[in-house]
Structure I
């Protein structure tokens, strides 16, 4: 059986270091906002090219806090891609703001810059873009639109640790970069975790305070904040894994190149472009008989996933909130299939998947 993911195998080479980290945390007895969090924040900020990194409890919290920092009026509109994971949209709703969905480019699955301006109104104050599957958005036209309309930019980098656009890492183009360290990510911890990255000292100060009950000094609360803190143990694990992130990304890029050259043209593969350094959190193909294809692969002992089976505007939770028709999003969600491409997969695994796929 070729598994889609196996987190034990993906983390196997780090286990001894993880155990040492656990023992160190237990012996020191400091579990929240200690030296390991501070160290990881400094390391990840440097890795990304950000001035500041603030560890939080999850990727969703990173998005929520990023929007919260601007104190937008209730009902303010935020542009967001129509095919994103629901967390992106939930962060907008949690701030009492209105998500305005924009269709993606069918070739990249990222928000289509050519479709953004038609959705901008006098209530639009921000673009929350998503670097989906590990591919950076086409940033130059998005930045120009944001400049022209005076819009804030929040980058959802949950799937794109280390991805680059024109040799610049994601999370550094806008006002905020929001990261998730969910265990399956290229940089994943062993639980939930996230970070907010920014180049603004003012925004960093707000985030640092807001994540900790609105307090910088113990028992002194300057704002009405929340509890959203990356804990010491997860920060320690992330520091260990961060040293290998480029190696993990290059391994996945290599496996992706095998798919690219080996799969028949009938499978729609991720588009390649010299401006983009993709890190393949997910390697997705598209096929009109996606469900049959998934079942066929499983019968041949190959597990796959669908990211994602239901587009946001079809989710029960968003009925009456998100309106409109999104045919491009629906086409993606109806035809996409995620193939095995984890850190533990070998070249032989990928060649086997290709062999089976090409006989479909």
Structure II
């Protein structure tokens, strides 16, 4: 089998490593993988086209070579519903089946983040993805169920963990909490910090590290981040910027607990953040908001605790984990076992190959 994969990841990737891990896991299974990154449709003005012309010619050469090599056991995989109808039609003309990895819903995501996008274009791209793809992979059952009209060619391929990259490591002897979420209002940094204030009444050496993104002109992120940093200007609150993927294991190994907080909504109920599986792979317990998909994984694997969106409940759950090292260790071990037996990218590659066999063969 051979697959031509269109994605946007690079060797310096910081986040969004679902495409990278899917491609890597399929390669490990013996699939001949060819990657094209950052395909350009040249929808911008001619002066801009010149800048990308040579790189695009190389990508088109890779594309043409793949198509000319034959259609037998050949597939095209698109990571994300971000390709316009014109491009999708180009793929159909090759006669090679297209697999759409619907890795994220841009409309639901923008609504949760409070970021304006061109919803008309986004919906047109989603419609084209559904119409011109023979197989569609959804990262959760809840998200798949939002689109019942394409159920015949849709399968659930959840996110997962890489047990080799995120190696199991002993819990550190500290009361340090980390949150890898984005500094946006929907990720409840204010609720999380209020919970830590309450928890520090009993756990006086509690420290928390929060991911801080200093981007400009992205929704109200900058204003919200500055307000949070001003209001919670304590010596036990620390901020860090994005960590490159090749360094994230060493960074996360410093912490006793990963807190994953997000407001409830259609996007968060359908989400299964990679951060959850990465923490599980390392043997780190989690405290996570009780959204549909996340809560289900945590309860099924007993890798952490869920809380009900209030600072009081979150504080109680944080204290329960930090105050009970045996419980924290057991939850960490449960998470690691779940990755090894059911929730690794190797398991997901098997599920993708099975879906290809059932739907496309």
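Any read-out appearing in this document is the output of simple, stated calculations on the displayed coordinates, not a laboratory observation. Keep in mind that this is a model prediction, so the values were computed, not measured. Cβ atoms are built from the backbone, for glycine too; each structure is taken alone.
A value of 12.1 for mean count of other Cβ atoms within 10 Å over residues 65-72, calculated from one of I, II, originates in structure II.
Using relative contact order in percent (Cα under 8 Å, 6 or more apart) as the calculated read-out, with 18 as its value, let me know the right label among I, II. Considering all the candidates, the number was obtained from II. Structures I, II were shown, and Cα Rg over 2.2 N^0.38 Å at 0.99 was computed from I. helix-only ellipticity at 222 nm (-39500 (n - 2.57) for each DSSP H run of 4 or more, over all residues; to 500) computed as -13500: which structure among I, II? Label of the originating structure: II. A value of 2.4 was computed for distance in nm of label points 7 Å out along Cα→Cβ at positions 321 and 345; which of I, II is the source structure? Answer by label: II. Looking at mean count of other Cβ atoms within 10 Å over residues 177-184 over structures I, II, structure I comes out largest. Out of I, II, which one gives 56, 38, 28 for Cα extents along the principal axes in Å, for residues 105-288 alone as computed from the coordinates? Only structure II yields this read-out.
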